[in-house]
Structure P
Amino acid sequence: MEVFYSLKDRVAIVTGAARGIGAAIAERFLGAGARVVFADRDDAEARKAAHNLDAPGERSLVVPVDITRLNETQAMVKQVTDKFGTIDILINNAGIAGPNKPLVDVSEEEWDVVTAINLKGVFLCCKAVLPVMLKKRYGRIVNVASIAGKEGNPNLAPYSATKAGVICLTKALAKEVCTQGIYVNCITPAVIDTPILRQVTQQQIDYMTSRIPMGRVGKPEEVAALIHFLASDDCSFTTGACIDISGGRATY
């Protein structure tokens, strides 16, 4: 019997895998047969998550990484290929909400920090992983953007701008590599119940939730389910797509 969305023996890097959406993705991928790299700057939490999901450590690898530095993303790739031999899937999930304030009050340093993690980090992870995928002419890359990147959220200008950048980076890269067996897509979640939600005010959460017709926030497992398809061989004619998971907030 054919198994749909199988990830058997695929090697997947998940950034921001220590908690939230990243941990849910890692759990889903391990359940689908993948070997999973828990890539996170929080080494202790990443190791805890990996141990909880794969105690023997036979199908997981924890890599502490600062995704804003090319030498660290390249070192991550070497560690992964040294252990597993290849890389099939890259999930660029790591990100921060950044400052909750009007743009006029955002400092240059605050802007740079959000840009470095949310946008430059995606670029550097792709840049480091792509040579492996191009050589084997196979790869699945999924970038986690946000509905804020399509609509813009007030008092979250740096976050909104960087997520818009992730959407366009996805589309540009997808067109560059689609004839080489590598498909690149992004998802745009609305409010999801994760630790990053604690970085914004309750007023901001209420504002975002009020715009969701389903009347609730999303669950990390729901996001992981969508990413699972995009990371699988069953995703064979979809690339450069920006797919909403927003409880009906976005219908375009």
Structure Q
Amino acid sequence: MVYMSKQFEITVADLYDFKSCPLRFKFTEIDKVCKKITANDGIRESIQSVLNYYYFHLKGGTQLGFDELKEKLSSIWYGNLDIYDIHVGGKAEQRKKELEAIDMLYTFYRQQRYEPDQVLASNLDFRIPFGNDFYVRGNIPVVRDTARGVEIAVYKTGKSKYDDFWQKTDMGLTLMAMAYHSMFKQEIDSIAVHILRKGTTHFVTRKRMDYKRLYKTVDLVKESMEKGWFYPRETFACDKCPAKNLCMEWR
């Protein structure tokens, strides 16, 4: 059975979701029978929305204060803006995750408070073709002018250790570098990865030679989708998966 139309488009997050669990990807992105995102994904998306809001105003000449950023976060997190359908285990868990997000947002604010970024562009959407019928779309959060040259800034909210392995294999960074290259006809000078839970920063580079791994990965993902290889990958992460009940009934 072929699950893909003549032209198929996925996001950077979809690439990771498919690699993590092809069956969950099928439920959420193809069958669309499960729309909620996990609490951790909700934190990531909510914070990124707030940062887009901050950089939009900063580029216009206004630096927002922490209270304004926190208010924006709460509006998103509690659904007042109706942006994300976040799967949380009750009000206590929702509040706990909100406090985690506020702590990370304050880390960002401290970094920006006295030395705000020199923003060249922000919230840049991109769409990269892989062949004639498969596209990966994503977003460059911010491009800024620094002493290291023109730099993409990325903000991570996860708990995993962002060691040398992830710095070299992060597909999201590679796609951003490719998109920047396509838009501006030159390689990006630097990519800064800010780990908001720890307040640390890693400086990463991406060159043409780094694109090869991504091309091979996307080709394999595309082949798996075309052949309908949507199988479950049971891990401890299943405990908080919004597709857990559907997965139990899959045969």
Structure R
Amino acid sequence: SSHNNNTKPDEEDEEFQVLTAVQTTYNKIVIIDTPKSTLLLLDSTHNVHSMLNKSISKWTGSYWDEFATLPPVVPPGPMAIFGLGGGTAAHLMLHLWPSLQLEGWEIDGILIDKSRDYLGLCDLEKHTTDGGVLNIHIGDVFSPRAAISGGYAVHAATWLELNDKLMPNGRFMVNCGAGEEGSTAMISQNDDSSMDDTWRLNATIRALCEAFPGQVNWKKMAKSAGENYMALTGPLPDLSTWSAALPNELNSGVNQWRACN
């Protein structure tokens, strides 16, 4: 999901221009242009939910890059993005793996329109020379149960329901957001292995572990990358093989994945 993160705009990018600002049923959308990138902000926290870099390098140095590491550890076939937002993860995935078929789900149709206008989303809807494409679906991925309330990611039943949509040996990779404030002391009083337990601070990872016991892996992004927790379901991949399939910008990061104990 692109809708839960801790990344703030770079404070060095002082010059910026508001390209569009609109309130929808689901979001307060603000898209700003800076010298380095175009940024999508979705709420009053000014967290960055999507970004499009203007430099030659498309990598963000944040959790979006992680999604581009997924194709080597899943079976060939279509990949879904729930919470497409402005399409940052989709841009990176098709950049690195131009034959992918991506199915992007986003509940906010106005957000998609604005992302097509300002964040290059429409470019991804055209087939690449290798046949890859992003197909966009406006609506609730949980329909016909479309009235599902917020916070669904912290319930194991949600993941069991979504699991029915996975192909055999498919996986979820999830941006789980930050840990819970005030819980750190509880964990840090443990023994020296406490760092291996910090995933317990994240409600979404706890729900995933309840849904898929012994089949959840996690990592915590660096402070410079927002300190988000990430989760990957299924057996822990062979990290050296996985790393070897990735470009230099991404290959060292996969070594931080570990199984939830």
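The numbers here are math on the coordinates, done by the rules we state, and not lab data. Being a predicted model, the structure only gives us computed values, none of them experimental. Cβ atoms are built from the backbone, for glycine too; each structure is taken alone.
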Comparison of P, Q, R - label where distance in nm of label points 7 Å out along Cα→Cβ at positions 113 and 137 is highest: P
Name the one structure among P, Q, R that Cα extents along the principal axes in Å, for residues 121-216 alone of 53, 34, 28 was derived from. R
Using the calculated result 17 for relative contact order in percent (Cα under 8 Å, 6 or more apart), pick out the matching structure from P, Q, R. R
